[in-house]
Structure P
Amino acid sequence: MSKHLVIVESPAKAKTIEKYLGSDYSVMACYGHVRDLPSENMGVDMTTFEPTYEVLADKKKLISDIKKKAKGADCIWLATDPDREGEAIAWHVQHSINVPQEKLKRIVFNEITKSAVLAAIERPRSINLALVNAQQARRILDRVVGYEMSPILWKKLKRGLSAGRVQSVAVRLIVEKEKEIMAFEVSDSYKVTAIFESNGHAMDAEYSKEFAKKEDAHAFLTNLDGVTYAIESIDQKESKRSPRAPFTTSSLQQEASSRLGYSVSKTMTLAQRLYEAGHITYMRTDGTTLSDDAKKGIHAWINQRHSSSYLCNRDYQTKVKGAQEAHEAIRPTNVQMTEAGKDEGEQRLYKLIWQRTVASQMADAKLKKTVVKVPALEGWFEIKGEVVSFDGFLAVYPTSTKDKVLPPVEQGQLLQETSVIARQKFTKPPARFTEASLVKKMEELGIGRPSTYAPTITTIQKREYVERIEDEGKRRDVVVLKRDAGHIHDLCEDEGYGNDKGKLQPTDIGTLVTDYLVGHFDRVMSYQFTAEIEAEFDAILTDNLDWTDMLQRFYKQFHPKIESAANDDDRINEERHLGEDPKTGKPVYSKIGRYGPFVQLGENEDESKRSVSLKKGLKYSTLTFEEAMECLAYPIELGDYNGELVTINIGRYGIYIKHGDKNYSMKSKAINDLDDAIELIQEIDAERASRDIQRFTHENEELNVLNGRYGPYISYNKKNYKIPKDKDPKTLTLDDCLTIISEAPKKKKKQAKKK
């Protein structure tokens, strides 16, 4: 039996630490939180705000194993992560394993290296209850908001909806951005560019004025006849570009998105692995400082690989609201290790962190910028050049800066016109949020903290309040007027626009829910209030604020709003009357249902009413009568195949082929006639034959009995159900399948594991 038991959060972290400690130490992982509020009720005394915690169902055996190990150990070291969540996990472990206080020691380290771990063991402390209380206050307040607001949404719209203190405000940001975009009116103008020649060298130039109309641009090009182009001035300036601060959680997520194309959640997963392997410091931080030892190592590397002229000792301070300056930035644990990581994803992220860290201690890049001014009519053309005269930090962290060298020019020099182009340009609406830019906005407003950005963005997409756009944009014609050898050519070019692929857009449900919450819970949905709450959590850390007093004060203002909303008859308007069908005279509605938006022909009480899902790209809130009638044209009958009707239908997942009682996804295939449909049916039937046992349809959804990697199972409504061993999959009826589904054990909500 080991004399020392070390408890960490993840097995990867345990494996790394075990390498640094001797045989007297045994390391176990608790896999994140071991206790939480109960899932079936509030779990909080609403008078005292005292929580009731219970060991998570999937952690009971683990806690039992830890208890056995702890019983025979002389000392238990709680080595969970160095933040509020980590402190709370240590506290919950302490209360779950029930060992004498004198046997417990709390240690923290910002990096998993041998020196850091051994140094932490030399400096143990007790659990910091201020940190624990700040985490408890957050957890309880979020539980109260979610448990009291969500049932209001069930009553006002439909069951299954949820609200959250941070998630709902994040959705509001996206909804308000979408409203800005919808209100934006596109306008066009004409931008003029030219190519001049000097001593055999071509130079690009831009005119100082734009023209509102095509006629104005045409007149300008015509009036250039006889114009002499002479350089009026040459302005040369020295400029510099400074490196940015080492990475915080937010800036790492943003840079990994723009440079590597990583989602926020992927970035955090990879960073966690690098941290647990001992390659980088803790990845949840809003501080930009570097330790003195780290800076010494970086400075030594710069001097060794470059020279002292590339070195600049820098200290950074963050401007983010509520940032914890004591937290170190994300950096490599050993700057001499220029590459690290098990796979390409980890390696690319490590390289990014290494480059940004080293660059932060390097000299400015120096640039020479040249602007040449050439008068023409009532304005002037500008020719710009930029040359990097000293690369500085760009030597390790390249940016988009590229040399644009101009040929030798002098004042008064004549230039020859090669061509002048007036190109139609369109104003762009506000840009939708990417995951990374949403994180940046949340950080600017003080909404959430480094540990909450990724989970929040995952949650609002998982709950279908927000979706990532898959459309790559549209095409349009652009007018181009080209002056060439004195002649003006009227041309038309094709250009793509509106490519928002990968950006975030609110769903119809997300917009409806947000509008309701803003109207009825304006304080909770306020950006300022959300930031103030985060500041109060921070104040609990310094013992300047009692956490239960803070919760009671919040609840006094919050709960009356809940009671008011619960008692009023103000439902969320989930239908829009679009007009009357000219053939039947029946009303046409755009509605929100259990499975999302749809079109309904007829009133609810009409037995012959008909409903159909919206075509991809259409939205409940903006659906027109014409678009609704296009949807109601489905199903489209194509003809008979093997004695059964073949139709094209719209479902919640898009357009599909229906043949008898079987459905076939069209994917990206174009179906123009019955022959195309038969070809698709035969192709998919061949694929299904290799794994199908039985297929049924229930409530317009496919219910299938399939062969899987681990044996037969039932697939229904995006969920899989295990078939009992005493049941023969080949003889199951639809009723048998529904019984198996109804008797399947309900999955409890998994506690988010903090690794």
Structure Q
Amino acid sequence: MAIKIDLQKQVFHLQTREASYVCGIVEGEYLAHFYYGKRIQSYNGSNAIAYIDRGFAPNPPGKPRTFSLDTLPQEYPCYGNGDFRQPAYQIEFADGTRVSDLKYETYNHNIGKSELAGLPATYPLESDTCETLTISLYDKIAKVRVILTYTVFEEKNMMTRHVRIINESTENLHLLRCLSMNIDFRDSDFELLTLYGAHNNEKNVERRQVNHQIQKIESSRGTSSPHQAPYFALLRKETTETQGDVYAFNFVYSGNFVAQVQQDHYDSVRVQMGINDFDFKWQLKPGQDFQTPEVVMSYTSQGLGASSRDFHQFYRHNLCRGHFKEKSRPILINNWEATYFDFEEKKLLEIAKKAQAVGIELFVLDDGWFGKRNDDTTSLGDWVVNEEKLPNGLNNLATSITGLGMEFGIWFEPEMISQVSDLYKQHPDWCLRIENREPTIGRGQLVLDLGNPEVINYLFNAITKILESAPITYVKWDMNRHLTDLGSAILPTIQQSEVVHRYVLGLYNLMERLTTKFSTVLFESCSSGGGRYDAGMLYYMPQTWTSDNTDAICRLSIQYGTSLVYPPVTMGCHVSTTPNHQVGRETPLQTRGVVAMAGNFGYELDVTKLEPTELAEIEQQIQHYKKYRDIFQFGDLYRLLAPTQANDAAWSMVSRDKEIAIVTYVKLLSLPAAPIKILKLQGLEETDIYEHTETGECFSGDELMNAGITVPRVKVDFHSQQWIFKKKQ
């Protein structure tokens, strides 16, 4: 059993493949945290909580001076009952007070896992060992029940947590804070790893010492944002890619979030994650409940690489859904950087014909095909074909391209509306705005109120009409500005602080309806690239455009940081032109190719302007990628050299059966007196023999992993090389 319950001691012991998580009841009523770390066979309280009379630590009624909630390691701490650390939960009651006191009431233990109504969440396969523990806490004065849910995927080495809050009183309440997870560690010997960034510069790795303050990452922009990813990890100082403790946490949600680490005055560390309480207030009427999104948790003692591979496998199998979950993804060409808004049907067909000739499988028509869209100031919301650009209609273009033997895809930005649009003329009240205030404009557009069911129905019908009008097998779903002017025409005054979460719930509802109806269409999420790259979106759309920055050298660090949690097959990675449109860098086509092969491969350039030698090289890249596509997309990733630490980067993709390893090395600048690099491979069978496919040389797996391979010195900036090793039969 993955969950062991000692009724006599009132202890709950949850076990994954590598971890044990232990909590239990103290003083007959408080839910305390006992242990989280390397798996132990049983728990008998060897690390018993030391109860000490601490200064300024108040005591619950009837408890001795040695017992205080301010020093107790808790599972779900409240506000105002003597714990001065950050609470996980806070409610405003009808009389204006905000003090809660949750006491343990009961538990349930079940096989399997339930869905979360209206929210994305992980799910078990039939083959999974999956068990769920629910613990009910109750505030008998306020008549509020809080149900903590823990699900253990034992063999996947993962746990999930979420919370449901129920108003069982006869009065209206307001949630002010309702996080999905809290853990109180009883030591502070940690470093904190987070992923920060900006548009065109997403997922940068930052690692720093946990110290005596609150260290917080968050988004209050209405989406998960490119600025801080809803992911963090606690590491020991000695932790590297290949060894050391990693406690990793990821939020399955696409809106405002907060994740924070608080080291207190006695060197305990409180870790929390959930919906950001900034500008959040949610009304709970009698009998109503509130469901928090899910946090995915993982512990390993084998370093960041093992943590990432656990997340990759789990998200591919237990988060992504549908037709493309385990299916190889097509190599695409997107016309955006080739034409931007300036195109006509003839030009698109020329690009498609050249692309098909070199082996590209999917043509994607990007922004500019609808309404009167010749720039980014108009027509969002008017999802009808621009007949000036496509006089023969969308179906004629799509069938012409599919007639070449390619698939056809299309771009939408459904969540937005232009002030210069027919939709805005008809329904100005459908956008987020506050009456009597001029709205803030971002990228020439406003945001539709997805908390409004009429808006959801309009978008569903408009997108459905387009998708049914032509042989479309791919949708790029973009979102190019964040939420401001947070007012909704359909909500009463007292509920205006619910706008952001209702927006996210409406988005999920729309995506669920569309992806269910068009189950064989491949949906790719985008938000100016990585502006909303999160696990919540992956539940509906199994891949994400990683960044609008297509420069291969910039992409090394962007894709490196993204790979800490998200599988390569979910990362959209394209070869673009040189000089690069974002940073102006000139990079060899070979390097642009091998960097893009680190994810979901494609092209974003005008192939009609390339030289014959360049087209021939692209054809070779495509043949190579197709030959090893399953390994590039579904193999095990091993990060060998981090681009954040040196003048180069290296990684390998190893087939799940360890038969083939594809090793990629990229150097940045050519340096004088440069040292000779040796790459030590990972993930091979030690005693098996592997052949280098180019030279025919053979090496044992342990030689490749321990002695390594020498990287030839080439005096060229942005040089790259790729090796393929196959197991000898």
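All of the numbers you see were taken from the coordinates with simple rules; none came from a lab. If you're wondering where the values come from, they're calculated on a predicted model, not measured in any experiment. Cβ atoms are built from the backbone, for glycine too; each structure is taken alone.
Which structure, out of P, Q, was mean count of other Cβ atoms within 10 Å over residues 487-494 calculated from, if the result is 13.9?
Answer for the origin of the read-out: Q.
Among candidates P, Q, the computation of helix-only ellipticity at 222 nm (-39500 (n - 2.57) for each DSSP H run of 4 or more, over all residues; to 500) that gave -10500 used structure P.
In terms of mean count of other Cβ atoms within 10 Å over residues 223-230, which of structures P, Q is highest?
Q
Quick check on the output: 1.00 is FRET efficiency 1/(1 + (r/R0)^6) of positions 239 and 391 (r between Cβ atoms, R0 = 35 Å, to 0.05), derived from one of P, Q. Which one produced it? Source structure: P.
Match the computed value 31.4 of Kirkwood radius over Cα pairs in Å to one of the structures P, Q, and report its label. Comparing all candidates, it corresponds to P. Matching task: 15.9 is the computed value of mean count of other Cβ atoms within 10 Å over residues 7-14. Pick the structure from P, Q. Label of the originating structure: Q.
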